[in-house]
Structure 1
Amino acid sequence: MDQIILRYETATGLEKMTRVRTDESHINLEVRDIKTVDLLPLIWCTNLEGLSLSYNSLEQVDLSPLNRCPKLQGLWLSHNQLQSIDFSPLSKCSQLQEICLQHNDIKKMDVSGLFNCHSLEVLRFDDGVTLTADVFLKSIGNWPDLLVEYYDKILWRSNVDWGKPE
């Protein structure tokens, strides 16, 4: 039975770690006062279906290692202090069904990285959060049904600023 070590720092400055079997399907790191966490070892958890980091003190989180977790179905990050989130690493998580982000400090959220998550059924976030997406994605016809429901709430942005000379 192989194991990984997930290291994190608490809001009080303590450095802690937890051991996780690489064949775990669900990892629960709730209510640990985590301020920062290194998720890189999760690249070895190819059977990971659910990750919960709710009820912590996270101000930011790098989801990049999750692009190596193709079976990921749920990501719970509610009740933290996140101000932004980068969903682009989740574009390879085609089985992702649920993301929970309520009770954070997020004001604007780019959902472009979720357009390849065709199983996405639940995206929970606070009222008042502005959704944005790359305007190029408007022309792609195969969206997750959930994002079709949010179509009129998404602010479409262009990566090109036509008004500025290069």
Structure 2
Amino acid sequence: MNLYKKIVNGLCAVFEIIAGLSLGAMLVVVSIQVIMRYIFSNTPGWSEEVARQFMILFSFIGIAIGVRDKLHIALTIIVDRLLSRIKLPLEIIGKILILVMGIMMSINMGPYFTKLKDNRLPGTGMPVGWEYVFPTAVGILVALIAVYQIYDHFRYGTDDEQKERKNLSPKDSTP
């Protein structure tokens, strides 16, 4: 499972680089758009579409990174008040739901690529289908992350127990 985690974390690192580049590119495109609009009174038609594409890319990668780092929104008020023996099964159920969400995201986004590959965006002429490539890939990545998180729950316990274990052994980078 350690090799699996290394591969998934390597994929996450690649996606983080893509997200960073996407954010930087979006900043450049929006800056060009603002400068052209307010200084030259002539906004390029492609700028809004390109900025939106980078935003879609950045947002979906952010979903996967949030799942990996367990930074997603969670309603813990109920779980924190329950008995500790109920906490682990609820966390496992939550991770299974994340796994299902990743699979469903991939299944439902994937066909749009082939259905819309011939449609073009008006400003750039880019195929509309390309908007659905990264959400499909991110769905697969979310599912892969959820698999090793479920494994970690069975092996090491709740998220709090894993965090405590990680804090006790700084040499070990993975729980």
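The figures follow:
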quantity: Computed -26000 for helix-only ellipticity at 222 nm (-39500 (n - 2.57) for each DSSP H run of 4 or more, over all residues; to 500) - originating structure among 1, 2; calculated: 2
quantity: Computed 38, 18, 15 for semi-axes √(5λ) of the Cα gyration tensor in Å - originating structure among 1, 2; calculated: 2
quantity: Which of 1, 2 leads on mean count of other Cβ atoms within 10 Å over residues 94-101, largest value; calculated: 1
quantity: Value 14.9, calculated as mean count of other Cβ atoms within 10 Å over residues 86-93, assigned to which of 1, 2; calculated: 2
quantity: Which of 1, 2 yields 23 [relative contact order in percent (Cα under 8 Å, 6 or more apart), calculated]; calculated: 2
quantity: Given 1.6 for distance in nm of label points 7 Å out along Cα→Cβ at positions 102 and 150, calculated: source structure among 1, 2; calculated: 1
quantity: Distance in nm of label points 7 Å out along Cα→Cβ at positions 6 and 118 from the coordinates reads 2.9; which among 1, 2; calculated: 1
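Values quoted throughout were computed directly from the atomic coordinates according to the rules given, and no laboratory measurement underlies them. This is a predicted model, so every value here is computed, not measured. Cβ atoms are built from the backbone, for glycine too; each structure is taken alone.
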